[in-house]
1. So distance in nm of label points 7 Å out along Cα→Cβ at positions 40 and 88, computed for just one structure, reads 2.6; which one of P, Q is that?
2. Computing relative contact order in percent (Cα under 8 Å, 6 or more apart) for each of P, Q, which one ends up highest?
3. Upon calculation of helix-only ellipticity at 222 nm (-39500 (n - 2.57) for each DSSP H run of 4 or more, over all residues; to 500) from the atomic coordinates, which of the structures P, Q produces -26500?
4. In terms of distance in nm of label points 7 Å out along Cα→Cβ at positions 32 and 64, which of structures P, Q is highest?
5. Could you tell me which structure in P, Q was used to calculate log10 I(q)/I(0) by the Debye sum over Cα atoms at q = 0.16, 0.21 Å⁻¹ as -0.63, -1.10?
6. Tell me which of P, Q gives 2.1 when you compute distance in nm of label points 7 Å out along Cα→Cβ at positions 72 and 96.
Structure P
Amino acid sequence: MALESAPGGLAAVEAFLTRAVDQARAAVSPTCLGVGAVCEFGRTNAEVVALTGSAGRLLSAALKRRLCEASPKTSGSDIDEAADFLMATLTGIKVAARAGMPRDKLMGIARRALRSLR
């Protein structure tokens, strides 16, 4: 996973977002089961809620860990908000890719998200 392989906190987040863009654009018809399931079922299907919730918690915890490395003096609530923002950004990148947004525009979204963390 790109988030775990990069050496520093913000470098890891940058690698994570870049990989997300590249994966979203690599497919002829970009899809994401997690995003698709949430869009289709919302919170009406307990099994989908459990699966997407579990995956979301794992990713959020990894993001928080890397964000803490990047800014160890930042408060917990700021880290939580930054992780939530990155999760929403990731979802937006995946949906925009599915709608056909080109890679350079998706990378612009990723760069904007990174600037917000500095």
Structure Q
Amino acid sequence: MAVMQSRDNRSYNAGADLSSDQFKFVKLGAGTVTRASTLGENCLGVLLNEPTSGNAATVCVSGKVMVKVGAVAVAAGAKLCTDANGLAKTAASSHIIMGYANEAGAAGQIIAMELIQGGNAA
């Protein structure tokens, strides 16, 4: 069961309509956050709410947080990165690790992960 605890959250302005992007990876640019859009890129964290453009986006930058799994299932303990749609996937060697799966998850499922601020090269 996915739960969140011991999180470090921040608020930013949404640079786009993120109302469909709750529990997806986001990135920071020009003082606003937008959904991650490049496979394996470094992200700011995971979006916790559903803001429209210009409104406050609450972003978890570290700790145990829920994240939505992409098109391929992930195993418990897997190193996670973002796909091109801000969804979690198992990281390959060229991807930035954003955290570790606390549980296994099927495609489209929301799972708990331990988020690492900044990530590391896999």
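No value in this document is a laboratory result; all are computed from the given coordinates. Remember, predicted model here, so these are calculated numbers, not experimental data. Cβ atoms are built from the backbone, for glycine too; each structure is taken alone.
1. On the way: P: 2.6; Q: 2.0.
Of the options listed, only P reproduces it.
2. P
3. P
4. Q
5. Computing log10 I(q)/I(0) by the Debye sum over Cα atoms at q = 0.16, 0.21 Å⁻¹ on every structure in P, Q gives -0.63, -1.10 only for Q.
6. Values: P: 3.4; Q: 2.1.
Matching structure: Q.
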